[in-house]
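Listed after this line are the structures, all set down as structure tokens.
Each value in this text was obtained by applying a stated rule to the coordinates, not by laboratory testing. Computed from a prediction, not measured in an experiment: that's the story for all the values here. Cβ atoms are built from the backbone, for glycine too; each structure is taken alone.
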Structure P
Amino acid sequence: MNKKRLLLIAVVIAGIAGYFVWANFLKTAPSMSRLDADYRVNAVEFYAEFDESEEAANVKYQNKIVEIVGEVEGLDVSEGSLPVITLKTEGFGTVKCTMESQLSSDELNDIQLNSSLVIRGEVQGMLLDVLVGRSIVIEPS
């Protein structure tokens with residue numbers, strides 16, 4: 001009887017521990033398509049804010065969801081990594097938006113250099129370029 005009770009307690013504890021691990025470590029962030037933007041900005045003005053005062057811009061934007069309207073300067077689709085869309089600025093750097101997931105060939109063909117896009121993503125900060133992660137293309141603007 002004691003062995004059965006100990007076994008039952010061990011199974012319950014293992015179940016609780018398993019749920020805790022799943023709930024806190026293995027659960028993924030919600031899709032960017034389900035989140036609302038905290039800010040809607042123009043890529044040129046967005047970069048200028050970081051260029052003028054990186055500290056103030058980090059306080060305002062870091063870890064926030066933004067929609068950025070901008071002109072496509074480049075598209076990097078390196079094999080094995082997520083696509084990166086680069087938006088033009090008037091500064092030395094750019095706004096680099098790493099996509100949330102791989103893009104289909106149709107989606108990639110729709111993105112043309114010098115075309116205008118609206119991209120939603122999470123601001124990560126500035127390292128010469130302003131980095132935006134978990135991005136999705138909302139619409140051609």
Structure Q
Amino acid sequence: MTPRVPGAVLLVAGAATAVVPGFTWFTGPPPATPTHASGFAGAGQLWLLPLLGVLIALAGAGFISARPGAGRAVARWAGPLSLAAGLIAAALAVWAASDPVVTLRVTTDGLTETVPVAVTLEPAAFAAPVIAGLAAVIGAVATRVGWRR
């Protein structure tokens with residue numbers, strides 16, 4: 001297998017990791033209509049996912065652009081990079097999805113009241129850790145191949 005296949009997968013996984021926080025992660029049912037919040041709006045730690053996605057995509061681009069026969073040399077730096085970025089991104093995504101803290105503030109006639117809201121997780125909250133985990137697994141395999149004697 002050439003390094004271009006895992007490189008392409010890492011490139012796509014990196015792009016997906018970078019954009020998935022922009023999708024709807026959380027839905028809360030207020031009295032009138034459901035309210036949707038993106039990952040960015042609902043969890044501050046997800047602001048790091050675009051940077052981590054760029055690092056994963058950089059590792060993928062390194063694999064894709066590797067000269068023939070240089071796959072192991074590229075795997076020595078691109079593997080650990082995608083492994084670390086994927087693990088951190090997966091951990092942050094699981095953290096954000098596991099304990100969403102959302103409150104509804106209702107303001108009427110100058111009086112503000114806070115109401116606890118049951119939060120429903122949307123598909124993006126489940127997809128993000130899977131995508132980042134895929135990048136981490138590819139990074140682990142690439143690291144092993146790159147440093148194997």
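Observations on the structure shown:
- The maximum of distance in nm of label points 7 Å out along Cα→Cβ at positions 36 and 92 over structures P, Q, that is, the highest value, falls on P.
- Entry that produces 4.1 once distance in nm of label points 7 Å out along Cα→Cβ at positions 4 and 100 is calculated, selected from P, Q: Q
- Largest in distance in nm of label points 7 Å out along Cα→Cβ at positions 84 and 108 among the labelled structures P, Q is structure Q.
- For relative contact order in percent (Cα under 8 Å, 6 or more apart), the highest value in the series P, Q is held by structure Q.
- Among P, Q, structure where mean count of other Cβ atoms within 10 Å over residues 52-59 as derived comes to 12.5: P
- Among candidates P, Q, the computation of helix-only ellipticity at 222 nm (-39500 (n - 2.57) for each DSSP H run of 4 or more, over all residues; to 500) that gave -20000 used structure Q.
- Among P, Q, structure where FRET efficiency 1/(1 + (r/R0)^6) of positions 12 and 76 (r between Cβ atoms, R0 = 41 Å, to 0.05) as derived comes to 0.95: Q
- At a computed 71, 21, 21 (Cα extents along the principal axes in Å), which of P, Q: Q
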